[in-house]
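Given below, in the form of C-alpha cells, are the structures.
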Structure I
Amino acid sequence: MAVEAMASDRPDAGIVVAVAEENRAILRRMRRTRSRSCDGQTVWLGDIAQKRVALVRSGMGTTRAETAARALLAALAPRTIMALGFCVGISEWVGPADVVVAEYVVDWPDFPGETDHDTARAILQPDPALLDAARRLAEPPDDPEARPRRVRATVGGILSVDHLVQTTAVKGYHGPRAARCRAIDMESAGVGRAATESGVPWIAIRAVTDTLEEDLPLSFEAFMTGSGDVSRTRVLAAALRQPGLTPALVRLARQSLRAAANLARFAEELLAAT
C-alpha cells in the first residue's frame, strides 16, 4: 500500500514484538485500538501516552523481525521504530523482569561451531535522542525523596543472535564475545537494520525472562510454530508427560508475565517522554 494513501494514519511510533505475551502486554496499554492487515500481517493501531502507535507481531528470529519492520516502514511510515521484547540476561547487573535499554546492538548471527568466523556482522547504533530519553528513565532519580522507579531498568549492549539461547553453557559461550553486553535477544538486529537502512530513528528495549544462571526447562525450538511463536498447547502437553518440569515452567511463565508488564510500562513512559 502506498505511503501517500496512509498519510493520515502515519504513526508516531512503530512497535515490533515477537511473541503473544509481548503483544498482549502492549495492547493492554493501547487505547482506541483497531486492527488492519499489512502485507499479510495483522497491525494494531491505537494510542499510547497520547502517541499514535502501530504494533506488529513478527514471530521470533532476526529474519522475521526484519521482514515485519520493513513491511511496517513501507506501509505506514512511522516516525520512529521500537524493537520491544524478551531477552536473556548475561550480566550480574540484570535480574528477572528487568528492562534492558540497548546502548548498541551487536549483530552476531552464528551459533557456536556453526562457522569459523567468530566475528560480529555489524554493530548497530540506536537513535541518540531516543537513547538519551530512555537513559533518563532508566537512571535512578537524583532527588532522594523522589518516588522510586516502578520498573528496574539498565542501559547496556545487547547481543542479537539467530538462535534460541537456552542453557547456561551456551550463555557462557556468548559471554566472552559479548563484552559489556547485558543481554541476548533474537530480534533487535533485524529491526535495527531495517530502520537504519530506511533512515528512521529506532531503539531496542528488552525485558529479561531468564538469567545467566538459569537453564530453560525445555528446548523451546521443538515447540515453535510456523509463525515463529511457541505452541502453548504443545508445551502444556510436554509438562503433563514430564510433571517434574512443572515448577520450572511455572517460574518461567511468571517471570515472563512480569517481564512483559515491565516492558510495556517502560515503553509507555518512553513514549510519554518523547
Structure II
Amino acid sequence: MEQKKLMKLMLIILLIVLRVALGAMHGATGDQAVINVSVNNVPPEITEVVITPDTVSLSPCPDTTPVMIEVSAVDDNGADDIGSVELTVLTDSVGNDASSNLTTSLPVVMVYNASNGMYEVPVYLKCTTPSNSYIAVVSATDSMGASSSANASFSVQTTRALRIDFSVLDFGAIDPGNTSIIAGDANMSTPVAPTIKNIGNTKMDVGMKIEGELFPINTSCTLEGTTRTLTTTTQSFGVSIAPGNAIAADFKLFVPIGTHAGTYTGQLIIEPVAA
C-alpha cells in the first residue's frame, strides 16, 4: 500500500513539472532584425577581341573587303546586364582616325551570336584603304551606363591593280608612211578614248608592252606627258597615279613604207608597277 502511495505521489510531481515546463514554453517570446546589403554595379569585362582576317588583302575597286570583328564579354552582375557592345574607334598605326576607310560610320552596334557566345559585326573596308596596321577599339556598356573597352589590330596589305575602259585599239586604215592617233581621256565611260585607272590602294606607275607583227617599235604611248616607244619588253612610264585616279592614254601607230597591205592584229599588255 505504501508503494502505491509513493508511485501516485511521483506521478503527481511529474505532471506538475510538465505543466510548468509547458507553461514556460507557451510564454516564450522572440525578436527579429532587418538584413541589408548593397550590391555594387561593376562594368562589363571584355575578355577577347578577334579580327578575321588579321592580315587583309583588299579586293580591287570598286569592291569592298569584309572584316569580321568578334568580342567576348562578361558581366559579374549577370550576362543580361550587358546593354550593348560596339565598335567605337578605328585608328591607323600612329593613332590617326581611320574610320573613313569603312563603308559605315562609327559606332557600329555588334550583335550577340548565341551559337558561339560572342558579339560580332562584319565591317567593310573601302578598296582604297592604305596599306597599314589598324587598331579597332570596342566597348561594352551595361544597363547602368558603366563601360569598359579593349582593342585588337589587323593589317592591310598593298594592292596594285588597274583597270582600262577599252578592249580594242582600232587605228583604222592607214597608208604606208603615215600615222594614226588614238587620243585618250580620263573618263572611264568612253572606250574610244583610252583611260587607265588605279583601282588599288597605293600609288602606281604603269608598265606596258606590245606584241604582233607590225606594232612593236612602230607604236608609242603617252601618259601624263611621258612618251614611250612600245616593244615586246615591258617599259614603265615613271608616272604616279593615286588610288582611285584615272589618266588618259594616248596611242600613236606609224606604218612604215614597204608594209604589205592587209589586216594586222596584235596585243597590248598593261600592268601596274610600283611608283
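All of the numbers you see were taken from the coordinates with simple rules; none came from a lab. Predicted model, so just to flag it, every value in this text is computed and none were measured. Cβ atoms are built from the backbone, for glycine too; each structure is taken alone.
Looking at structures I, II, which one was P(r) over Cα pairs in 5 Å bins from 0, in percent, for residues 167-262 alone calculated from, given that it came out as 3, 13, 22, 23, 19, 11, 5, 3, 1, 0? Could the numbers behind the result be given before it?
Numbers: I: 2, 10, 15, 21, 20, 16, 9, 4, 2, 1; II: 3, 13, 22, 23, 19, 11, 5, 3, 1, 0.
Going through each structure in turn, the value belongs to II.
By the measure relative contact order in percent (Cα under 8 Å, 6 or more apart), tell me the structure among I, II with the highest figure. Intermediate values should be presented prior to the final figure.
Details: I: 27; II: 16.
If we compare relative contact order in percent (Cα under 8 Å, 6 or more apart) over I, II, the biggest value is for I.
Quick check on the output: 214 is volume of the Cα convex hull per residue in Å³, derived from one of I, II. Which one produced it? Before the final figure, lay out the partial values.
On the way: I: 135; II: 214.
Of the structures listed, the value fits II.
Given a computed value of -11000 for helix-only ellipticity at 222 nm (-39500 (n - 2.57) for each DSSP H run of 4 or more, over all residues; to 500), which structure among I, II does it belong to?
Numbers: I: -11000; II: -3000.
For helix-only ellipticity at 222 nm (-39500 (n - 2.57) for each DSSP H run of 4 or more, over all residues; to 500), the value -11000 is produced by structure I.
Just checking, which of I, II has the largest value of distance in nm of label points 7 Å out along Cα→Cβ at positions 207 and 223? Let's see the in-between values first.
Numbers: I: 1.9; II: 1.1.
Largest one: structure I.
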